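These are the structures, in structure tokens.
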Structure P
Amino acid sequence: MNQKENLLQDVSVIAQRLKELHNDAVIAYTPLVQNLCAKKATENEVGWMLDWLLMYAGDERILKLYKQVCRAYWKIYPEAIAYYIMAYRKEYDRESLIGTEYEYLLHEDEMNED
């Protein structure tokens, strides 16, 4: 095999492993989200769950879980949920911030480097 074929094979292995990791995350987090949404969790518990889910929220199945938590706790912890919605948008849906009052978030990391 040449270098290009080796690289493609390596990328394919990485992609397969990421797919497996996301599948494992869905399996692990689904019952945790269901349990969290079935009770009155503390703001800290909700925040921890959303922090963990955010790492995988590029996967539609995890995004559904993320939204489930946000919807369940929006009225109870509105400021915290608003923060996590913005965190999702900043990480995975940057285009939705363009032209809004939150566009500055797109440049937040650049400002922190100075």
Structure Q
Amino acid sequence: MARVKSGKTNRARHNKVLKMAKGRYSANSRAYTHAVEMNDRAMAYMFKHRKMRKRQFRVLWNQRINAAARMNGTTYSRLMGGLLKAGITVDRKSLAELAVKDMSAFSQLCTHALK
């Protein structure tokens, strides 16, 4: 039985990892073992921050809606409750966009919600 050598396979795997680690500081971009650790950490942060970006945008939309609602004499909480009771289904992203770009339409929504 012949021995199987893995030189090509290992080199290809190492090169793939080192390519991903390009631009990092010091041995983190040159040494395979360090590069593996840094890539693992980077991938974990990428996953986590993709989830966090969604949370941060929702917080931003809520702040914009609240600011516009207060300009119309109500609060975020009362506005959202009023929209729900009025049967107006507008998502927060669209509502925030209206608050920033089209204040007259947002004001009309506020009056419908507060009836």
Structure R
Amino acid sequence: MVQIDVTPAARDQVLKIMERQQKPDSALRLYVQGGGCSGLTYGMTFDKQESGDEVAFREGALTIVVDRASAPLLDGLKVDFLLGLEQSGFKISNPNAKETCSCGKSFSA
């Protein structure tokens, strides 16, 4: 079982975006794909369909799905949302990352 911590601030921001984009029945899909300066990048999208080959769980009113290939790389992940003068946006902390790029959008495992 994959364990992902989505902070209340991140969950609330995702739900606001879903409402604004008129996707209230969607799930938040988290995944890893090749790319970026460190080799792997994080992805987040809204998805209405579950393929059946993934892990799904709920954080309050938010359903989160992770495909089985990404699950080992995302286990223990923390997703937060920051709103400040120096940094705003989603912040991802991954204990599986051996290296990360300076922007925090890509990693190697």
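Taken together, the values in this text are just the output of simple stated rules run on the coordinates, not laboratory data. These figures come from a predicted structure and were not determined experimentally. Cβ atoms are built from the backbone, for glycine too; each structure is taken alone.
Here mean projected area of the Cα convex hull in nm² is compared for structures P, Q, R. The highest value is that of Q.
Looking across P, Q, R, the calculation of FRET efficiency 1/(1 + (r/R0)^6) of positions 19 and 35 (r between Cβ atoms, R0 = 25 Å, to 0.05) that yields 1.00 traces back to Q.
So percent of Cα pairs over 17 Å apart, for residues 27-66 alone, computed for just one structure, reads 21; which one of P, Q, R is that?
Numbers: P: 21; Q: 51; R: 34.
Label of the source structure: P.
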